[in-house]
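What follows is a group of structures, each given as structure tokens.
Read-outs: derived from the displayed coordinates by stated rules, not from any lab. This one's a predicted model, so the numbers in the text were calculated from it and none came from an experiment. Cβ atoms are built from the backbone, for glycine too; each structure is taken alone.
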Structure 1
């Protein structure tokens, strides 16, 4: 069995403060990290309480930052963002407030840009296959199906 470092409560707390200060984290990620450090449940609870109290951890802030980042940088649709937030055990309330960070007008124009850019990259000549490839691409990225199909009608 490989040797793994054991941490005192204060060492682990310091390590988690740095971990959370570097980038927004959700409770789920921090608990997993602590389990990976072989911390006992009581220590995990104590460290989590400290991080929340000192504002290193804030689920709502994480959810908003996550949603903005994935939309602005990766051009994900709302369905994919919701799915990923649910995987991280974020509450429905926080998911809702995170989605409110995305402006509807910008959301639709991003879908339009993404669809047009992708359509230009599809080399298929058969219009039905072109439609399918574009639809698959946009749906995979988490765009709502009714928006995707409206866009397909408009472009192809």
Structure 2
């Protein structure tokens, strides 16, 4: 998109932000792709923040909620995704800590039970290794995985 005025850009991104939660870095990238100068981008972003079209904490709360409930991501993967969106760690840590532990472990257990049905393994040890790798790839921490995977002999895995 070229030859867009600052007012047109503001109008378009305000409409865009009113449809769904977006973070400052997403909007900044979009405005830069449109070829707006940095000073105009900063003015638009400031306006959007003042008018509450963009709110990093509100975005972070929604992002964390959606990713662990619907996408079934673990805390590590969510934190990495938020870091890529340039959300400060102290903001995201607060919302990651608000995740209900019981619900979180229930999601992980459900994922592991579903995955267990599709894994072909020679023995229990190989099955558990594959389940652990799968859960780690989804962003779950080892301490949580340990609680959900029935390990025949835990010391084999962690020593």
Structure 3
């Protein structure tokens, strides 16, 4: 089945709709344009247009990403930073994004998540396995190691 072809104008309108639907980063847009079969020259024309007309803004994207992943998926700072780096977001924007997370809300979310996971591990009798499972779960979600190990020791003495 042949791939549909787009003019630069058609691709620009399609990507504008793509960006309006949800915040996107440069990497997402570039990947989408490549999937649409656009050549590098066209991509280099479309992306500046999107930035100029405020369809694309990496600071806004990273702030939205950090807020969403923290509040909805309960990710810790480490996971948020790692995922933003995978999307080629710069250090400055990552720092700005992390400022979106309220420290009190961060601690509260961590404590709630830890307690909830601890209660799910009631069937595990071996305290060392229980500690490992709890720590692995929290670390995978991107919570800082020192916070995790302190909480594990507190919940499973």
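Given 1.5 as the derived value for distance in nm of label points 7 Å out along Cα→Cβ at positions 66 and 90, which of the supplied structures 1, 2, 3 does it correspond to?
3
Here distance in nm of label points 7 Å out along Cα→Cβ at positions 122 and 146 was calculated and came to 3.4; which of the structures 1, 2, 3 was it taken from?
Answer by label: 3.
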